[in-house]
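The structures come next, written out as structure tokens.
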Structure P
Amino acid sequence: MGKKKIRVRRVVLDANVLVSALLFTGSLSEIVELWKKGKIISVFSEETFKEFTGVLAYPKFSLAQNEIRTLIEEEIVPCFEFIKTTTTVSNVCPDPDDDKFLSCALSASA
């Protein structure tokens, strides 16, 4: 018998979930290991990446620009897939600002 082919899930992570996974220990930090081990493929669009970098810059996290750059270069760029949004939704999510994440998921078939 041949090996069973396992389909890797493509996921779109909310910016706050992603920041919590990267900066804090706890159950969300397990997500980091999933993408590092190739068990999930995390996907960004231009819009979701912009929100993520904006959240990282919040004063409450006290991250310097070079720390943000290092985090992106070492943790995000090697492990994430960047896609072009091809499907756009509006006024679907309770918070309209979250529609960009749904648009990203639909565009990435996540």
Structure Q
Amino acid sequence: MTIISDKNVIMMELTRPTAQAIIKQLASTSERVKYSDHVRARMRERRITTRQVMSCLKSGCISEEPIRSIKGNWVLSVRAIAAGDPLTVVIALDHDRDGNYALIITAF
């Protein structure tokens, strides 16, 4: 059985259900979840923890269809209740030589 996240996400026509499955697989091991400098600053400013972000990725819902960015990756928002507060995490799904990964762009 092929794991969805083993397929190059850049080459896919990504649907919401497929994106949700890929995000959950990537979030199950945090090594393929990367944080931008921007999101690290926003997380400090807004007192959002990495645990809250990971919880959002694991249990949240995609709020709208994934959009292909001008860089060729997929951008989408995931929403959830984390530590009792509503949280939105904006991510880019991308691919490198080690496979698919999620880049956290911002969180609020």
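Given structures P, Q, which gives the highest value for mean count of other Cβ atoms within 10 Å over residues 37-44? For this comparison of mean count of other Cβ atoms within 10 Å over residues 37-44, the top structure is P. Calculated for structures P, Q, distance in nm of label points 7 Å out along Cα→Cβ at positions 21 and 45 is largest in Q.
To test your reading of the models, identify which of P, Q gives 3.1 for distance in nm of label points 7 Å out along Cα→Cβ at positions 13 and 29 when calculated. Only one of P, Q returns 3.1 for distance in nm of label points 7 Å out along Cα→Cβ at positions 13 and 29, namely Q. Matching task: 12.4 is the computed value of mean count of other Cβ atoms within 10 Å over residues 53-60. Pick the structure from P, Q. Matching structure: P. Where does the value 24 come from, among P, Q, when percent of Cα pairs over 25 Å apart is the thing being computed? Computed on structure P.
When helix-only ellipticity at 222 nm (-39500 (n - 2.57) for each DSSP H run of 4 or more, over all residues; to 500) is calculated, the result is -9000; to which of the structures P, Q does this value belong? The read-out was computed on structure Q.
We did not get these values from a lab; they are worked out from the coordinates using the rules stated. Everything numeric here is computed off the predicted structure, so don't read it as measured data. Cβ atoms are built from the backbone, for glycine too; each structure is taken alone.
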